[in-house]
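Below are structures written as structure tokens.
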Structure I
Amino acid sequence: MKEGNAISDAHQVTAWPPIRNLVSDMLAISQRTHNGYGLLEFDVTTPLARIAEHKTRMPDGISFTAFLAYCLGHAIGEHPGVHACRQGGRLVVFDDVDISTLLEKTKPDGARVPVIYIVRAANRKSLAEINEEIRRAVRDDLYDDPAVRRRRRIVRMPALLRRGVWWWIRRDPVRRKRQWGTAVLSNVGSAIDARPSWGLVQSFLPCSVTVGGIFERVCWRNERAEPRKMMSVTVAVDHDIVDGVPGGRFVARFAELVEAAAGLDEEFGTSAGDRAEGQSR
């Protein structure tokens, strides 16, 4: 019989997941970026209510990540300086806003793995288009996606060779855009309980948004107190490129689009309905 204060050395050993090489490399690269952070709360009462209304008419519902990607893409499109990239003594500002986000995919053995997916030209797409694209990406096998295949090959390389490849990609804005996009949207709030929560992430891309928990807060509106659903949001921009005032204008526009439920209008309902009907034929 073991004594009550006996020390146990029992443990398990598992294989190192190659995907962690990608995370480690990206964090190492991101340490060179001088990020400026903003910790905010967005009122998402209206968009959540609109999403619930549309869900009754759409079998797959509306992806909240798609809604945020739509708002973020259009906010950056109006303030393109926040996704500018430095190349030596020049700034490269792309016309298209390519938003990189994580989708959780289920492997045949039941294990869940994060897969990077890039919504290309999010500033030029409707919410219905982005929603359909993300829903399809979640369902489809991304094994043959060119960007996924490249990353899969790279993460299995020795560390020194991997770092060399990342340096080669990062030094050219076009290569970096094709591989990683121009902005990051990380919706970790779906896995967090209803409580205020913010995440400070390191990113080498010029603009990143981390969505935290959604919770209720009593707010003073229209001369009375009422409960509202609030969302924790962390916005980070490359402070070498973006100053506080223009960064603040971008954040204000992003918040305005989210809180006004941008894109969740009658046109979205008609367009999404037509797309769902076309897929069912």
Structure II
Amino acid sequence: MNRLSMLTTSLTTIGAKIIFIVQELGRLGIFFFRGILHIFSFPIQFSKFLDQLYFIGMKSVLVICLTGAFTGMVLGFQGYYTLVKFGSEGILGTMVALTLIRELGPVLTAIMITGRAGSAMAAEIGIMRISEQIDALETMGINSIRFLYSPRLAAALVCFPLLTAIFDAVGIFGGYLTGSLLLGISPGIYFYRVEYSVQMVDINGGFIKAVVFGAVVITICCFQGYYTHTRKEGFGAKGVGFATTSAVVISSVLILATDYVLTSFLM
């Protein structure tokens, strides 16, 4: 009887967790589709869209450029000392360009924006929730998802591909700095290999990933902030802290998981 009771308790706990996960996924899906629909509802929130375009995009350019430059420089070093073992250092430009455009560019761009902008969004919306500002919006007849989430989502869908393109370009130049200026590879060969090897399908694949990552990051971060008040770990400032942490961690993990899924379809 004791064993039966323990088994029942275990099954009940597992079942409750599964139900909770399914409920959260359903709530997230509804949140996302409502946000998508409200992007195109009138009147268009163009001013809020521009504000978020500046916050997500323009304010992230410096960190994206720095990350892209050092990533390309490291790839140049690592790629050279790997390829030189096979006498193939001439294709360093191919390795750096394709690695950045296909994988590292979209992934690292999304992760850096998550840390810089996504965490701020989760904290801002979370504070609005616990201070009852969102309730006030609803009381005044303002759709809070349309007001808080839709402009951010629209801006992210525009910014992520553009920032990814900047990351790729700066990273390729960083690979040139180490490969050509420091390690002696001909600049003509380096850029010829970049031009020869990169196809439009590679660029399109990187942009598709960037758009999907943008939707994932902004949706998770806004969702975590919007539903801060439902967290079991704590309420108030503690709840906002947990929501912000969860937003960054979940977004980063989903970026990597989604990257694997998209790569398997785009290859």
Structure III
Amino acid sequence: MFSNLSAGALGLPLVHTTAIDLAAAHGFGGVDPDPEYFRSLGSTGAVAEHAAEVRERGLEWGMAGLPVPLDAPAARFREALVDLPAALELLQAAGVTRVGTWIRPMHDSLDHRQNWRLHAGRLSLVAELLADAGLRLGLEYIGPKTFWSTERFPFIHGLREARELIADSGATNVGLILDSYHWYTAGESAEDLAGLTDADIVSVDINDARDDRERDEQQDLDRRLPYATGVIDLAGFMAAVHTAGYTGPVKVEPFMKELAEQPVDEVLADISARLDRAVAGE
């Protein structure tokens, strides 16, 4: 596995080329791709050249966002499918192999069964298109009860159901985005991760939680940097990820606005060190 700079996940307003420079300078192993920047290059050939330059700097690609909202109204979903091939062409030219999205863990009008059918069908369709472009899709379940309990019908918000949905879709190129924060708020343990393999995991996020709230009081967008409080058993979480033989990106996604107010080099030096600790399994 490798440490990955995801500027967007850190809330840092960095242009793509600056993110690449900073990732290399601070010893990250990878950096998130930027499809908008790829489009600005004008051709797949130029995108491939850019990707080669990134690799020459010792960096791998992290994960791009899936440009298709799985739970969108039908018309919007169809529009996104029409635009998807052009986006996939650029990602394929760049050598990007991972895209990801999150599962909205509740719905106001669709009950669990209806929402499941919607997601399983759309997931199967989208995964087939991604497979043709050599891409894997990561799904992230959202754990905080303060979020999934806010609408009439709770939906997937834990590891077991996320894996069941993937299996039900029949797709072989779909796996998990494992986030330590959601793993913790879902009440899961290292034992729940036993048996996972590299094929089951597309990306990994590490975060810590506030130490002045109980698990069911934690807020999705109010997290702490990994190893900051010790509320989340990151040693156990990462040990399970290591046991799975995971080879992909590991990033930090804390939703802390104050990071953008600090000197960027200081922030990235700190984030890089925390990720190195996780990747090393310390």
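Summary of values
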item: Which of I, II, III yields 5.4 [distance in nm of label points 7 Å out along Cα→Cβ at positions 85 and 133, calculated]; result: II
item: Per distance in nm of label points 7 Å out along Cα→Cβ at positions 21 and 157, the highest-valued of structures I, II, III; result: III
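Computed from the coordinates by the stated procedures, all read-outs in this text should not be read as laboratory data. Keep in mind it's a predicted model, so treat the numbers as computed, not measured. Cβ atoms are built from the backbone, for glycine too; each structure is taken alone.
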